[in-house]
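Just so you know, all these numbers are worked out from the coordinates, no wet-lab data involved. Since the structure is predicted, the reported quantities are computational estimates derived from the model, not experimental observations. Cβ atoms are built from the backbone, for glycine too; each structure is taken alone.
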Structure P
């Protein structure tokens, strides 16, 4: 696994950069059923189509609020839920 829960990461992509913390990880088979989300089998089908092998939940501050988003790892790198390519790197030496 490229990251561990609690790691600080730099995420770069549209619309910019942010520093956040890894708060959760799951393989497509471990994806939880979320209220209001599409059925789990539909989600897993999309993840297979996109060749996703790992989902990482990243928390950060946006406009003073705590928010989270999913980053999806696939053979070519990372993307967000809109399918946009993003880059994620570990932030070292910061508390």
Structure Q
């Protein structure tokens, strides 16, 4: 793995761990197929764990979930705007380089 990918993956994992912590403070709400923030948190945790284990296919979940006005924004709102946007940008870059 080249230096850019290694750094980017580590940065993404750090941001995802922070996002998980932020999301753990929320409940209720609705977004697409998720009827509660806790349900979304469960899937996010599972995807983070898989990604940490080397499953790059999880990038597609992160890309969808952290896209502007999607699940992350619906549940977390303005508190998570900056981290959500950063995750989305980083996932886009990683998707181009791991394909």
Problem - Identity of the structure behind 67 (criterion: volume of the Cα convex hull per residue in Å³, for residues 37-84 alone, calculated), options P, Q - result: Q
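Looking at structures P, Q, which one was helix-only ellipticity at 222 nm (-39500 (n - 2.57) for each DSSP H run of 4 or more, over all residues; to 500) calculated from, given that it came out as -22000?
Traced to structure Q.
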Practice task
Figure out for me which of the structures P, Q the number 0.85 belongs to, where FRET efficiency 1/(1 + (r/R0)^6) of positions 53 and 69 (r between Cβ atoms, R0 = 25 Å, to 0.05) was derived from the coordinates.
Solution key: P
Practice task
Could you tell me which structure in P, Q was used to calculate percent of Cα pairs over 17 Å apart as 45?
Solution key: Q
Exercise for the section: Have a look at P, Q and say which one yields 12.6 for mean count of other Cβ atoms within 10 Å over residues 13-20, as calculated. Expected result: P
Practice task
Of the structures P, Q, report the one carrying the highest value of FRET efficiency 1/(1 + (r/R0)^6) of positions 29 and 61 (r between Cβ atoms, R0 = 35 Å, to 0.05).
Solution key: Q
